[in-house]
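Novice: For reference, the structures are reproduced in the following blocks.
Each reported figure results from applying straightforward, stated rules to the coordinates on display, with no laboratory input. These numbers come from a predicted model, not from an experiment. Cβ atoms are built from the backbone, for glycine too; each structure is taken alone.
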Structure 1
Amino acid sequence: MLFNSLQFIFFLPVVVLLYYLLAHKYRWILLFIASSYFYSVFYFPYVFVLYAVIIIDYVCGLLIERSEGRKRWWWLVISIISNIGLLSYFKYTNFFIDIFNETAPFVHISKHIKNLDIILPIGLSFHTFQSLSYTIEVYRKKQKAEKHIGYFANYVLFFPQMVAGPIERYERLGNELRISQRLSYENFSHGLRLVLYGLFVKMCIADNLAPMVDEVYQAPESYYSSSVWMAMIAFAIQIYADFYGYSTVALGAARMLGIHLMDNFKQPYFALGIQDFWKRWHISLSTWFRDYVFFSMGGSRVKTFRWIINVLFLFAVSGFWHGANYTFIVWGILHGIAYLLDKGVSNIIPTQIKQLKLFSIISMLVTFAVVVIIWVFFRAKDLTCSLAILKQSMSYGIEANKHLQVSCIPLSMLAIFVSLELAIINTRFDNWLASKQISFRWAIYSVLILCLLLFSGIKSFPFIYFQF
């Protein structure tokens with residue numbers, strides 16, 4: 001079920017109403033049914049894949065806690081292999097088949113393997129990582145195993161964040177799901193504000209920019225460099241608005257149920273360097289890789305050369321997590337290189353210079369430019385298209401004969417969005433509005449609702465991160 005659908009507009013109020021009408025001891029049943037239905041709307045059979053993840057990790061968690069010595073480690077291995085195995089089968093099988101078919105002739109193998117007809121369950125990468133964090137924390141004795149399978153199921157299935165995050169830890173979301181929540185004006189008003197703003201960001205910003213981006217990326221050789229750059233910048237804003245919009249609606253829907261999800265974004269395009277960018281972009285994924293991959297490899301306690309290899313490996317794996325394509329791996333490695341360069345340069349620049357406002361502005365602009373360029377590999381369908389985009393961005397090209405036509409609607413929506421983002425620096429939309437007079441709040445509500453009714457994208461585009 002899409003957040004930006006009429007179905008969800010009816011679904012959410014019904015769930016919220018029933019949630020508060022039911023006694024606390026029955027609410028987990030409602031959330032389980034609602035979350036299962038929410039996911040099954042996409043493709044019903046794949047809800048059983050999530051049930052398999054739930055049962056495996058629920059049992060493994062209990063057995064890890066009850067076991068001693070080597071047995072605990074083996075139950076963790078079973079959990080890891082099960083989760084990564086499921087993810088690999090659905091997401092990477094055809095990718096590895098393609099690699100085999102491409103390399104087979106070089107080693108004199110004539111056999112050709114056909115791709116399998118596999119549909120990737122929406123958000124499977126998020127589910128497996130979230131569930132895995134639970135068994136790892138139980139193994140590390142930082143989390144008690146959950147005895148109630150219903151609460152654990154809702155931790156994995158919780159519908160506001162089940163499809164595209166944030167990737168929550170059990171100590172936060174699992175424990176909040178057990179608390180008896182009461183209907184409050186604060187939760188309801190904050191939740192509605194976040195839902196409204198998230199829908200505006202997705203439908204009025206991301207969906208209005210998407211056609212421009214698609215147009216250029218389908219035939220980059222036909223467009224002048226200025227138009228290619230416009231498309232590159234448009235995609236950087238599109239993917240931010242798309243993912244930020246989803247995450248904001250997720251925060252709002254959960255808040256209406258009295259549950260606080262973590263902030264997954266902290267205005268990453270205001271970052272003062274690639275290091276800062278990854279502290280602000282998709283925070284739940286960054287911290288997951290840091291805690292469960294980077295620290296396991298020694299973190300920053302190893303020698304410099306080993307640390308560099310660890311950083312590059314971490315970013316490469318992060319890229320591969322996003323998709324079964326060489327482009328995502330290159331995207332990750334490029335971010336790893338940019339991260340290392342940023343850290344190296346930052347270490348040699350005097351503190352007095354870093355404190356200058358001009359330095360901050362230049363750092364922000366350079367960071368944004370680097371991110372925009374690297375996004376090309378994330379958006380392009382293959383490496384050939386990526387290189388074509390970059391080549392065309394640096395030259396008018398012999399065949400270029402088109403300018404990208406931009407209407408006033410996306411520019412107007414973008415102006416409103418940027419103004420609001422500047423206004424809420426160091427806070428969040430719902431908290432910012434809560435501090436304003438009621439007349440000002442309703443003026444903002446009216447503007448956002450009017451924009452949604454009149455200027456949302458003509459075509460509704462799926463959330464980009466659903467494919468991961």
Structure 2
Amino acid sequence: MKGTVLIVDDEPDIQLVMSANLRKEGYEVDTADDGLEAMKKLESRDYDAIVLDHQMPRLTGMQFLERLRGRTAGRMIDADVPVIVITAYGTIEMAVQAMKDGAYSYLTKPIQYEDLSLQVKNAVERHRLSRELRSLRNEVEERYQFGSIIGRNPRMQEIFQIVRTVADTDATVLIHGESGTGKELIARAIHYNSRRKDKPFVVVSCSALPETLLESELFGHEKGSFTGAIRQRIGRFEMAEGGTVFLDEIGEMTMPVQLKLLRVLQEREIERVGGNQTHKVDVRVIAATHRDLQQAMRERSFRQDLFYRLNVVPVKLPPLRERLDDIPLLASHFVRKYCDKNQKQMRSITAEAMEALCSYTYPGNVRELENIIERAVIMEKGDSIQRTELGLTAALRKSAPVPLLGELEPFRKMKAEAVEQFERDYLSQLLRLYKGNMSRSARHAGINIKNLSDKMARYGLKKEEFKK
């Protein structure tokens with residue numbers, strides 16, 4: 001099916017012919033005799049395009065278009081659906097006005113069906129692309145909202161508060177943290193919660209390019225400025241106009257490039273490599289590094305003046321080994337994420353596996369924990385992650401289990417959460433042991449079958465899943 005089209009016309013013959021032609025081309029076609037009927041249909045489903053007659057009883061095409069574009073109440077009608085207005089020769093001025101009021105295009109009677117086909121094709125493609133872009137933007141915003149950066153540890157909560165405070169300003173932010181702690185995630189959260197969120201977020205890895213290429217990457221170059229510069233190139237700062245430039249691993253930037261970056265921060269203008277003209281830029285700069293820049297300044301490998309320009313708002317991300325109370329929260333989040341991605345039904349981690357996760361030092365930080373959970377979800381064939389599937393390096397485990405308590409919440413709440421996790425894991429292992437046999441499982445646990453059944457329903461456990 002190419003798309004769904006609603007034809008709104010009070011002339012049955014024209015309605016019939018247009019419907020037949022569009023159905024022949026592979027469209028799903030619905031019809032309405034006037035604007036009021038069309039509005040009711042829009043309240044029950046969405047369309048990829050509307051073909052609308054201008055002259056109709058009860059509600060004219062202009063009135064329908066005005067009501068559609070100004071819709072603010074009731075069901076969430078897709079007010080952006082493209083509308084193709086059909087008009088007679090004598091009312092072309094009205095059709096032009098309709099386009100000013102939000103119509104996609106217009107056709108004149110008598111209709112040439114090749115023109116109708118082309119207009120509908122273009123309108124459907126435009127609408128689907130627009131819908132995909134809206135969906136992508138919503139996904140991006142949801143992904144990087146502060147609630148998606150997970151952490152109940154007090155240090156993480158302090159960071160969240162800093163980020164909330166500075167997000168909607170233009171302050172330059174310098175993020176410190178080991179590899180894998182989520183520096184880019186924090187940078188994106190700042191951008192997508194700022195007034196610049198509809199403009200580009202441009203990432204530059206300062207450690208991935210040699211000095212000559214990095215300078216060109218950041219500021220662009222003119223044609224012929226160096227060997228291989230066969231055409232003019234726009235740099236990342238110009239690409240990010242109105243948005244944010246994220247300079248990752250800025251501690252690896254060479255001194256000459258640091259000097260040019262300092263000028264950008266001071267003057268808000270860039271000069272392309274090989275050029276002699278300056279270009280104003282309106283960008284926000286967020287930088288990140290795993291290096292100790294204070295030590296780098298003492299070693300004279302990082303400019304002091306640049307450091308103070310970047311370090312307006314410092315954010316220091318703790319390594320995962322210093323926020324171990326976040327591991328159960330993060331692990332559960334990654335289990336849900338990769339179960340959904342791989343169409344798996346498991347939703348829990350056994351107590352033994354969780355103990356192993358909390359006894360590990362994580363040299364790769366949160367990124368390593370995510371990789372461990374993704375691998376375990378893929379490899380596990382049961383309904384919960386077992387310790388055997390984690391593949392943790394024994395040498396990096398701590399000698400004793402690490403307490404799961406970090407920021408203490410009310411006793412009753414934490415006790416209830418611990419009991420629920422224990423019951424879910426206990427019942428999963430019990431049912432697996434007896435292959436879903438309810439009677440034997442209840443007898444072993446010392447509870448009656450009804451109680452067992454109620455608890456299974458509470459935690460979404462089904463006996464059929466344990467008979468394999």
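Novice: Consider the structures 1, 2: one of them gives 15.6 for mean count of other Cβ atoms within 10 Å over residues 45-52 as calculated from the coordinates. Say which.
Specialist: Of the options listed, only 1 reproduces it.
Novice: A value of -22000 was computed for helix-only ellipticity at 222 nm (-39500 (n - 2.57) for each DSSP H run of 4 or more, over all residues; to 500); which of 1, 2 is the source structure?
Specialist: Answer for the origin of the read-out: 1.
Novice: Name the one structure among 1, 2 that Cα extents along the principal axes in Å of 71, 66, 53 was derived from. Please list the in-between numbers first.
Specialist: Values: 1: 71, 66, 53; 2: 87, 80, 41.
It traces back to 1.
Novice: By the measure mean projected area of the Cα convex hull in nm², for residues 13-284 alone, tell me the structure among 1, 2 with the highest figure.
Specialist: Top value of mean projected area of the Cα convex hull in nm², for residues 13-284 alone goes to structure 2.
Novice: Identify which of structures 1, 2 gives the largest calculated value of mean projected area of the Cα convex hull in nm², for residues 157-428 alone.
Specialist: 2
Novice: Shifting gears a bit: Out of 1, 2, which structure matches 1.7 when distance in nm of label points 7 Å out along Cα→Cβ at positions 317 and 333 is calculated?
Specialist: On the way: 1: 1.7; 2: 1.1.
Label of the source structure: 1.
Novice: State the single structure among 1, 2 that was used to calculate relative contact order in percent (Cα under 8 Å, 6 or more apart), giving 11.
Specialist: Working through the options, I get structure 2.
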